[in-house]
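Since every read-out is calculated from the coordinates, none of them should be taken as a lab result. Everything numeric here is computed off the predicted structure, so don't read it as measured data. Cβ atoms are built from the backbone, for glycine too; each structure is taken alone.
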Structure 1
Amino acid sequence: MAPTDSARNLLLLRASEILSVTTTTADVADAVRELRGIVLDASHLHFVLAGGSSDPLAERAIGERRTFYFTDGADLAVAFPGQANPDSQAAACVPVVGSAGVLGALHLRWTAPRRFFVAERAVIATLAAYIARALERAQRLEARIGVADTLQDAILSRLPAVERYELAALYLPADRQEKVGGDWYDVVAGRGSQLTLAIGDVVGHDMAAAARMGQLRSMLRAYIVDRHEPPSALLRRLDTANHALGEPIVATAVVAVLDNLPHGGYRLRWSNAGHPPPVVIHPDKTVESLTGNDLLLGARRFARRHTWTTPLACGSTVLLHTDGLIERAGGTDNIDASQLHLHRRLHTCRQARLQDLLEDAVADVGTDRTDDIAMLAVRLPPDA
């Protein structure tokens, strides 16, 4: 019996709801299986991807871009002898067609002979169209994620191997699907025991922000390698290029240079362009934020930049981070309270491995955050 208009509409509404939440090709296949028994009481319902089929009927439907209906097992056995099965007394197979061609085929079977009325054929054709839209959406998302993974690999620096210092970094994107955003970090080993650290945050949390971030990061990296200048001079050069090469990119950044002094001990020099302050964890586990802040990048051409300096004791840890860490960590809009919360958190973190410290620092960060988090840390050797 052909479904009534009401039953057909309810069936297609349910199919639309199930398919609307799919995000991957595997999700679409699972959703189709979930529809078995709902769609015209079919005993067998599955989707076959083009190019991956071992189903002769589906392969023919895909290859010929043609819909097949078999009202009983005898008809099916004549057309496809290998498909003869007492449990297959009726079958339908319709190509699933997307904007760029055939994506696969939807295969249905019944255990009893069946006549396919116009209304039933309309239901099957509409369901195939729903599957095509869900599959194309999933494929676009999977391709976008693939691009994001490649972009992330390209823009997140590998930490250099250095003899004197322990280095660690951690990046958590706000967007779980695209996996990239506007945060970055970088480390460049210089002459002797000099180490230059950089961290920044471009406005935005998507691939567009990542692309803008990549421009700034690449320019700054080149300046660090080519110019042996104070951090403020490096940021000044970066912002000059930022304004000169088109619409300026709005971003925050810190450049910090760590030196092993000839007479013993260590020194940190840093310049801050509107970024959360660097944090020092002293050997006794007390935590200190390093003040000193200038305008963010892109805010004003020829903005003044300053270099600040502080001595560091052996065994100290320097932590650079983006604002996603303190915004979430404090659970408040009060920056001072958020930084205090971070200080308490860092005081209780595991210290044996620097990577453990970073992981503990974000342990209370939820999955519902709206900002990326980047963290970069360097630990000085315990003695000179």
Structure 2
Amino acid sequence: MPAFSLDPPQTAWCAELRTLAAERLRPLAEKGEPGHVNRPLVAELGQLGLLKRLFTSGAVDLCLMRESLAYACTEAETALALQGLGAHPVHAHGTPVQRERWLPRVVEGSAVAAFALSEPGAGSDAAALGLRAQRAERGEREASRPGESESAQAPDASLAAHPDGPTRWRLTGEKCWISNAPEADFYTVFARTTPGAGARGVTAFLVPSDRPGLTGTGLDMLSPHPIGSLDFDAVPVTADDVLGEPDRGFRVAMGTLNLFRPSVGAFAVGMAQAALDATLTHTAQRDAFGGKLKDLQTVAHQVAEMVLRTEAARLMVYAAATAYDEDAPDVPKRAAMAKLLATETAQYVVDTAVQLHGARALRRGHLLEHLYREVRAPRVYEGASEVQRGIIAKELYATMEAGR
């Protein structure tokens, strides 16, 4: 299937998703509290079977879901995406025990996941992580910290089953700008296990939220979805909590981002399309200067530019998603290109839509006021636009060198 062509069942499914988002998900989203996890909304995503598709479908389906949900309910789109981002490393790299414990709950919407990569001093530069995973002595008691009771030693089965496991660490440091923190039920956490090794000394851990020493604080952000910081005060983890292999966590992170970056682009395209459609309606109905707004050449040209950029972004998003599903060698470059173009395009389209609507678009509760707050963050998270340009250039030169 060409990357730019959707077959009739896919087109029908997208229409169904838009209807579900408007009729069943948006009412739940409107009842949620900004800055906090909306658990009824997450549970409804599970009830509709959408969370299950995060782990049974490919990148193209993920993009279709995110674009369609974003068009009608950005909160539902984000809740779905964050479940996938936080739990994909468990699905792709987890042990049978880890998968059996967490994935069914993620799928049904009863457990909230989070992806904990960014830090105050290591956002886009993920290889510069400072959260330390210090190896503990074999047989070290979990209640070695002053004031820690024995009842808090083993809050989950992995620690209880292996009180003297062969390898254990204590996590110390901070994570910041973590979506779903501090209210998630478990975190995919990336920590430095080998000092001075850059990206090669990072390990991914699955850390339940009830581990002793793990606390968090919510952050008041422009976007309405929950974001917070996490503090790790000698949080105990063992070999049973590792996702993948020790010192290979950077691969876990990049593999996850290569899948989700095109779908961030799909999220952006969904918002751009919603803003475009609202603009078409408004400019066709609004009286101005003896006619309709759409009759002004400057307005018509702006609308044409909006649709041109939106469609170009959509094509690149699905080209990248198709490349991922086909295991193409240039996935990192395509994923970066898709995220970059789509998020920058959405910013332009939403901003232009606000300009053409005038002051009404800035009134609290207006669709475009909502989209204007939502559209800014995707240009930053999962790798800022500048980082995507760096990835694209690096991949281009690496390809050129390999061909010599």
Structure 3
Amino acid sequence: MTRFTGFALGADQEDWCARLRALAAERLRPLADKGEPGRVNRPLLAALGEEGLLGRVFTSGALELCLLRESLAYGCTEAETALALQGLGAYPVLRSGSDAQRERWLPGVRAGRTVAAFALSEPGAGSDAGALALEAVADGGGGGGGGWRLSGEKCWISNAPEADFYTVFARTGEGPGAKGVSAFLVPADRPGLSGEALDMLSPHPIGALAFDGVPVGPADLLGEPGRGFRVAMDTLNLFRPSVGAFAVGMARAALDATVAHTAVRTAFGGVLGDLQAVAHRVAEMATRTEAARLLVYAAAEAYDADARSPQVPRRAAMAKLLATETAQYVVDHAVQLHGATALRRGHLLEHLYREVRAPRIYEGASEVQRTIIAKELYREAREMQEAQEMREAQEAQEVGEA
């Protein structure tokens, strides 16, 4: 697929996005409408698998993943979310799992038969992932060849409690804070694991999990003991820009609906779009949406160029922050310009209004993104200062020797 130029997508990319939007509207939207809010929609997942889109999540670069999520979100947010949750839950298995784990679980995930979930957040540790309290107590030697028992809770877990397996992050104690966290692949049928659904504002499935001495062994580890936080961050650095793409897709859908509505809706003796106040607001919505879209694409390109670059976390945080805040702004103003009709249950904007709020919180709240951005900016400033001081010291030494 042609690379993004920094200003516009290539013709093949635009064509692919158009086909995805059509697929979302024509095939996926009817399946989503038949689903039960707050429950895993397995027919929808199966359709995503049949179309090859779930498999594409694991073979795409960051930019392609963004285009996929943005295009699906434009026509069917439920399909976009179902696809993203499969990726989020199973990507750690792809990147850090053993050959046996990948062979056992990933074919079902790609086909839409097996439901994955990413279990990081806890009642007392949402955005502060380093404060996890779920314990992995050594059972017969721990990392020395034995296993662990997981005890504690997870909360706000998408696809819980209906997932077939969970990527679970627990404290194994190799070090303080994030250094003592390990990642495990936990099948849903393990003894001691239970869960309940949570009734949330957004319509996708979210639940809580309880771990009562759930047994896990070395074969369930994802990566190495004590390195689970890196597994989580590798996943989030890839998916954060594409959360922004999800938000951009919603913003673009709301913007297009608003342009269409205000172009024909009459009020005060004329068309709404002829009122300067309305036209200027629509222009602001369009400008912010375009700015967010470009920042998302730039962050994805940076990830594709070098996923280990120290600039990737900052760019990903900026993309998610601007895009999710922008989508909230655009959808809110779209509702305002539509009036009461947009508040009726089943209206596109009523649906988007409920969907758009959550992305400002999950995968790191907006406040966390700002913290990441500031931390990276000050780190870069310190490094530049240190480099300058080293150059000055070297120059002074050379002058002295001369």
Distance in nm of label points 7 Å out along Cα→Cβ at positions 72 and 232 gets 2.4 when computed on, of labels 1, 2, 3, structure 3
Among the shown structures 1, 2, 3, from which was the value 2.8 of distance in nm of label points 7 Å out along Cα→Cβ at positions 24 and 80 calculated?
1
